[in-house]
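A.B. asks: There are structures below to look over.
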Structure P
Amino acid sequence: MVLHISPADFSNADLVSFLSAHLDEMAPTAPAESRHALDVDALRAPGVRLWVAHDDGVLVGTVALASAGPGHEELKSMRADPVRRGAGIGRALLQFAVSDARKRGIRRLSLETGSMDFFAPARSLYRAAGFVECAPFGAYKPDPNSVFMTLEVETHTR
C-alpha cells in the first residue's frame, strides 16, 4: 500500500459519500447529543483543514484539523475505510496531521472520541501517538459517551 495524502476536493462525489458513511457509521454508537462528527458543510468551514488518503486512486481515509483557539486545533473526521482498518491508514493520517500542525506552529492538538468498545482501536492509536486523556475542551461538556484526549505538539518527539 502506498498512500497519497492531499487536501480534500469537496466536489468529489466519492469524498461526499465517504464522509456521509462516516456519519452513518457513528449514528448507532451514541445518542445524537454525544456524536460530534462534522458533516460536509462543517468540514468546508473556515478554520478547518481536511485531507484525504488514496491508495492506487481509491479513497481510503480522511483526517481534519479544526481551529480550537490560538495555537490549539482539534482532530476531526479521522476515518479509515472499514474494509481496510488495521492496515496503517489511520496511523499515517494521524502522523500527517500532527506533522502539519507542528509545521504551522500549533502547540496543542485535542480530540473527542467515543468511550464505547467500538472506539477502543482509535483510543489505542491516539495513545500510541502520545495523546493523553484530558478534561473536555472548547464547548464540550463532560459526557459518559466521550473520551477527550490531547497532545502537546512542541514536546512530542515520536
Structure Q
Amino acid sequence: MLSQQITTLIDKELKKYPADQRQSAVMAALRFVQDEKGWIAPDDMADIAAYIGMPQMAVYEVATFYHMYNLKPMGKYTLTVCTNLSCQLCGSDETLAHLNKRLGIGLGEVTADGKYGLREGECMGACVDAPMFTINNKKLCGRLTSEKIDQILAELDGGQA
C-alpha cells in the first residue's frame, strides 16, 4: 500500500499531465517509492499501477528498463558504476575491480553489513568525467582513481575507511 506521502507526491505529479496521460507520472512514482523505502518491491509496482490506472506489466517494464530503480534492497549506499564505452576506455574496469576488492562484493551484490550495494549502469551523460559512478543515483563521482574511490568510501564511512 502506498503511503500518504507517496500518494500526495504522485497526485502533484499527475497535475502536470493531461487526464488521459496519467502513465506519464510512472517514473516519478517509482522514484518516490524508492526514495521512501530504498527499493521497489513487486507489490509497490502493483500499487503504482492501480493508483495511476495502468497495467502492472507496463510499470514493471519501466522499472526494469532503467538502471536507477532498485528492485531489491541494495544497501544504504548504492554505487552505480558506468560501464559504457567512454567510461570503459577511461578505466571503469579498474574502478569495478577496486570496488570489488575494497567492498568484497560483485555487481548486483550488497555488503554483509548492508551498507554498500554495487550496480552497473548505463551512460550517465558526463563522459568528460569518466570513469564515474553515482551514489544512490543522486551524487555523481567522476575522474575516479583508486585513491579517489578510497577517499569517497572513507567519507561515506564517516572517516573510518
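Laboratory data are not the source of any read-out in this text; all were calculated from the coordinates shown. Owing to the predicted nature of the structure, the values given are computational and were not obtained by experimental measurement. Cβ atoms are built from the backbone, for glycine too; each structure is taken alone.
A.B. asks: Can you rank P, Q by distance in nm of label points 7 Å out along Cα→Cβ at positions 30 and 46 and just name the one with the largest value?
C.D. replies: Answer by largest value of distance in nm of label points 7 Å out along Cα→Cβ at positions 30 and 46: P.
A.B. asks: Something else: Of the structures labelled P, Q, one was used to calculate helix-only ellipticity at 222 nm (-39500 (n - 2.57) for each DSSP H run of 4 or more, over all residues; to 500), giving -13500. Name it.
C.D. replies: Corresponding structure: Q.
A.B. asks: Here Rg and Dmax of the Cα atoms in Å has been calculated and equals 14.6, 41, so which of P, Q was it run on?
C.D. replies: Label of the originating structure: P.
A.B. asks: If distance in nm of label points 7 Å out along Cα→Cβ at positions 54 and 94 is calculated from each of P, Q, which structure is the one that comes out at 4.1?
C.D. replies: Derived from the structure labelled Q.
A.B. asks: Tell me which of P, Q gives 3.7 when you compute distance in nm of label points 7 Å out along Cα→Cβ at positions 86 and 142.
C.D. replies: Value 3.7 for distance in nm of label points 7 Å out along Cα→Cβ at positions 86 and 142 corresponds to P out of P, Q.
A.B. asks: Continuing with this model, one more query. When mean count of other Cβ atoms within 10 Å over residues 110-117 is calculated for each of the structures P, Q, which structure yields the highest value?
C.D. replies: Answer by largest value of mean count of other Cβ atoms within 10 Å over residues 110-117: P.
A.B. asks: Out of P, Q, choose the structure whose coordinates give FRET efficiency 1/(1 + (r/R0)^6) of positions 14 and 70 (r between Cβ atoms, R0 = 30 Å, to 0.05) equal to 0.80 when calculated.
C.D. replies: Q
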